[in-house]
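Read-outs throughout are calculated quantities, based only on the coordinates presented, and are distinct from any laboratory measurement. This is a predicted model, so every value here is computed, not measured. Cβ atoms are built from the backbone, for glycine too; each structure is taken alone.
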Structure 1
Amino acid sequence: MHKFHISRYKKYIFIIFLTFILLVITFSKSFSQENIFVVDNIKVKGIIDSNFSRDKYINKAFLNSFELLKSRILLSKDLDKINNVKLKEIRELIKSFQILNETYKNEEYNAIFKVNYNDSKTKEFLWRKNVSFSQPEKISAIFYPVLFINNNMKNFNENFFYKEWNNIKTQNEFINFILPVEDLDDISKIKAMKNKIDKLDADEFVYKYDIKNYVFALMDFQNDELSIYLNTNFNNNKISKNISYKVSNINDELNLEPILKDLKILITDIWKEENIINLSMPLTLIIKFQHKDLKKLDELKKSLNKISIINDFSLQEFDIINSFLKIKYYGNPKKLKNELLKLGYKLDNDGGNWRIY
C-alpha cells in the first residue's frame, strides 16, 4: 500500500511539472541564431567630413541589409513587388543589430554590421504584400555545361560557362556547384543526342560523381541566339526549362558574363521554389509524442523552437507517457518532416494520425 501511494504521488508530481512545461511551451516561441532573417557582413563606408553622421551610415546599413534579405528569401520575379520600402518601415522590422567592426582612419569611415530581423514581423510584412518567401538550405550540385557553337561542341577549356561558372559570383549563393571532368564517352553520347535533347538522360552523365543534385545545361549558339535547355534535379524533383538570349558575338566574354549571372539566378530560383513558404495558407497538425520523462518533452520543445517554418505550437492534451501537440506551420508536411529529421525526429502519418518519434 505504501508503494502504491508513492507511485500515485510521483504521478501527481509529474502532472504538476508537465503542466508547468505546458505553459512554457504554449507561450514561448523563439528561433535559433542560424536564422534566414539574420543578415550579416553588411559593409558600409564613407568620407569623414564636417557633415559626417554615424547614424547616416547605420541607416545605410539597414537599407543595404533589407536589399540583401530580399534577394535571399524572394524569387527574382517577386523582387519588384517590394520596392520603395521606407527606412522607417524597415526599422520596424529589425529586432536588433550589431556593429561587428568599425574604424575611423585616414578620414574614412568603415563598418561591418549584422542585422537581425524580427521573424514574425517580417512574415507579417510579406503577407501584407501578398508575397511568399523561400527558406532554402545550402546544397551541393553538379553543374554540367555543354556548349555548341554553330553545331561544333566546345571542349570544357574552351567553354566560357565552364571556365567562369565558379569565378563569377551572385548575391546569396545557396548552391555549391561542382564542375565535372571531361569524358570522351560523354561527349560522344551528347553529340549523338543533340537533336533529341528531350530524350537525353542527364543521370547518365552525373551519377559517377556520387551527388544526387545536378544541373545539366545544353547551350546551342546559332544565328545570334543562344538557346539553353536546362535539366535540373534537386532533392529528386526534376524540372526542365528552355530559355534563350540574343548574343551578337559569342566570343565576347563581356557579353556572356551577364548571361552567366542570369543563368545562376534562374537555377537558384528553381531551388528556392522547392523551398517556398506560402504565408497565405498556414497548416495545422495535431501530433502525438510518446515520451519517457519530462526531459524528452523539453528537448522536443527546444527543437520545435529552432524550426522557423513553425509559427506556433501548444500542448493540447497529455498523460503520463503521451503528449498531443498542436503545431501551426507554413509550407507543407514534407518540408516539416525534413526540418524535424535534421534535428533527429521522425514524423509519420499513420492513417491520418500524425506521430513524432
Structure 2
Amino acid sequence: MRKVKKNKLNLSDKEFKKIYAKFEKIINKIVGNKNFAIGVSGGSDSLCLAYFSQVYSKKHKNKIHVLIVNHNLRKESASEALVVKKILLGKKIKSTILNWKGRIPKKNIQGNARDIRYSLIHKYCKKIKINYLVTAHHLDDQIENFFIRLLRGSGLTGLSSMSQKVSLNDDLNIIRPFLEFKKIDLKNITLEYFKKYIKDPSNDNDKFLRVRIRKYRSKMESEGLDTSKIIKTINNLSSSHEAINFYKSKAVKKYVKFVKKNNCLISRDLFLNESGEIIFKLFSDILSLVSGSYYPPRSKKIIYLIKKLKTNEIIKLTLGGCIIEGKNKFITIFKEPKAKKNSVMPKK
C-alpha cells in the first residue's frame, strides 16, 4: 500500500479501495449528509474508522464528532486518552475526551467498561442531538462474540451475528460498517496513514475470556475450523434469528401493551399460545427496552424468570434494571430506579 499524503484517500490499492467503498456505501445509505459520532480508543481499528470518517465528511459535507472515552480504569488512562487525541490532531482530526467520574468497577471489568463507554457517549450525543454512532466492530469481533456467548450457553439470539445497524435506545443508533473485514486489514490501513496506534495492555491479559478465545482460535484453525466456516455458521444462525424476530414481533402486538415508555403489561396467554423460543425472545427484548440497556440480561436468568412466571404464582422479581410483577392474568414490567443490572432477586 502506498503512502497516503495530504489526508486524501489512496485508491491505488485494490483492497484499500474495496474497504473504503463498502464503508462509504453503508454510511451514505444510513446517515447520508447528517452529522454523526464515532468512538475512538486509539486501537488500529478505531483509528482506521477515524480516517475513513474524515474522508467521508470532506466529501459529503457533514460533521463528525470524534469521541475518546477515558474509563479511568488504570492510572495511565487519562494520559493515554491525551496521546490518542494528539495522534488524531496530527492528521487534523479534532476530538473530544469524555471522562468517567463515577465508581470504578472491580468485577466484570470489560463488561462494565462497555456500559460506561456507551453511557458517556449517549449522554454527549443526546446533548448535541446526534442520532448516529459509528463503531469499528469488525469480522474478528464477530467471531469472538460468537465463542464468548457459546461458552456462556447463549441461545439463538446470543449466537447470532452483530447487526450492521442497531438501536442503542430511542435517541441513538449504532452503525458497524466494518463487520465484513478482518482486523489485520484495518490495522494495515492505520499503520499506513497514522504510522502508529495504541496497544491496549488488556489484550494480552489471559484473565479476560476474549483474550483466551483469540488464542483458542489459532488452535481451532489448525484443526480445520477456519474463519469462513465460523462465519457461515453465524450467518445461518442469523437467518433463523430473523425468522424468530418476525414471529416475536407478531406476539408483541398480540400480547403486550405499553402503558408508557418504561412500563408494559404482558398477557399470560402468551405462555399458552407461543413457543419457548418466541417467549424467550419477547422477554429478552422487552427487558432491554424497558430498562434502556443495550444488552439484555443473561439467558439463564431470563429462563429462570419465565419459569417462575409460568407457575401463575403472585411474584415480584427484579432483573436487568426492571421490576417484574406476576399476578392474575397479566405480568407487569417497569423500570427500576437506580437498579442493579442483571440480578434476579425477590422483592421484599
Structure 3
Amino acid sequence: MGQPRWVPTDAELAIIRQHGSSVASQKLGISADTIRRVRRELGIATPPRPKPTLPELMTEGEPAAEDEPEHPRIPEFQQPVWKIPAETTFDNGMWTALESVQREMSALDKERDEVDVELPGDGPIMVVFTSDWHLGHVETDMPRLRRDLETIRNTPGMYCVLGGDLTDNVVTSVASRGMHMEQLTPTHVQKHLIDEAVKFLGKEKVLALILGNHDAWSISNDGFDPIAYYADKIGAPYLGAFGFINVKLGSERYRILAAHQFRMRSSFNKTHQGKRLQDFMGDAQAVFTGHTHDSAAESTHIRQNKCFIGQAGTYLRHSRWSKSLGFTPSTPEMPGIILWPDQRKTFGVYDALVDGPAVLAAFRAGSVV
C-alpha cells in the first residue's frame, strides 16, 4: 500500500503562496515536485520572482533556473545629491583681469550708431555730405577740394558730414593693381594733410565722420582707424560705416542717414544703394552715400515720407583702375539738404558746394519762399 497523498495545512499553504517551489520545499521538507502538484491541483499561482539583483544583471543573457535560491538583497545605487551653495562666485585671476581689460578697451571705442546735434534755429541751414576726397592721389583735384573746404567754413548756416575715403591711403599689403605708383605723397603725409583739413573745418562745422573703405585699409594693416582719430581730435561724433544724425533745429527735428557705401549698388539706378540703405536701417529725411565716384540725387516719397537721396562724386578725376574698367572721368558734386527751423520743410541740392551757398543765402534772407 502506497504513501498517503500529502495535504498541506493552512500554515503550509501560506508558505507555498509566499515562496517559489524550491524555497517552499526547503522550508517544509517536501519535494519540489509535490509542491508543484499542490499548486496545480489547488490553482495556486507561482509568486512573482524578486527584482533582479546585481549578480543576476552581471550574467544578463543567460537563462535562469525556474527557482534559484534567493540572493541577499543588495541596496540600489543612490544618485548623490549635489548641494551647491545659493550664492557662488567664479573668481579667477586671469578671467577677471581680462574682463577689466575689456572694459578699458570698450571705453576707448567712440564709435556710435546715432548722434543728436542741436543747431542754431535763426534760419534755414544746409548739411553737405562731402566724401571721397582721395587726397594723396596724383589725379586728385586739390585746388577744387581746398576751395570747397573754404566754402563750408565760410558759409553761414552750412555744415558737413565727412563721408569717408578722405585719403587715397594705398596700403600695399592690402591694395593691389599697382595703385601705389599713383600716390602723390606717402600715406603718413596724406594723414597729416587730412588732419589739417579737419581741424580747419572744426567741430562747429563737422556734424559727424564716416569710415570709408580706403580708410579701413589702415585698420586691416595695423588696427589704426584714422577717421576715429580725426573725430576724436576735434571732438566730433564718429559713426563708423554708417549711422544717423538727428538734427534739432528750432522746434523741428530732422533725421539724416549717412554711409560711405552700402550693398546692392547699381550703375543704372544710381540712388539704389541709398534707398536700400534706408529700407534696411530706417527712414530719414535725407540719405547720403558715396564710394561709387558717380554723383546722383533724387527727391522722392518713401513710405509717405518725403526723402532726398544724395550720392557724392569724388575729387579723384580718374585712375588706372577706373580707366581699365571703362569709367569716364569723375566730377566732385557733393549733395546737400536745406532744413528749416520753423516748419517741416526740406530742399535737396545736387551740387551743394557750387549752387548751395547762393540758394541757402536766398532762403536765409527770405527772398525765396
Exercise. Rank structures 1, 2, 3 by mean count of other Cβ atoms within 10 Å over residues 111-118 and report only the one at the top, that is, the highest.
Key: 1
Quiz item: Among the shown structures 1, 2, 3, from which was the value 38, 22, 20 of semi-axes √(5λ) of the Cα gyration tensor in Å calculated?
Solution: 2
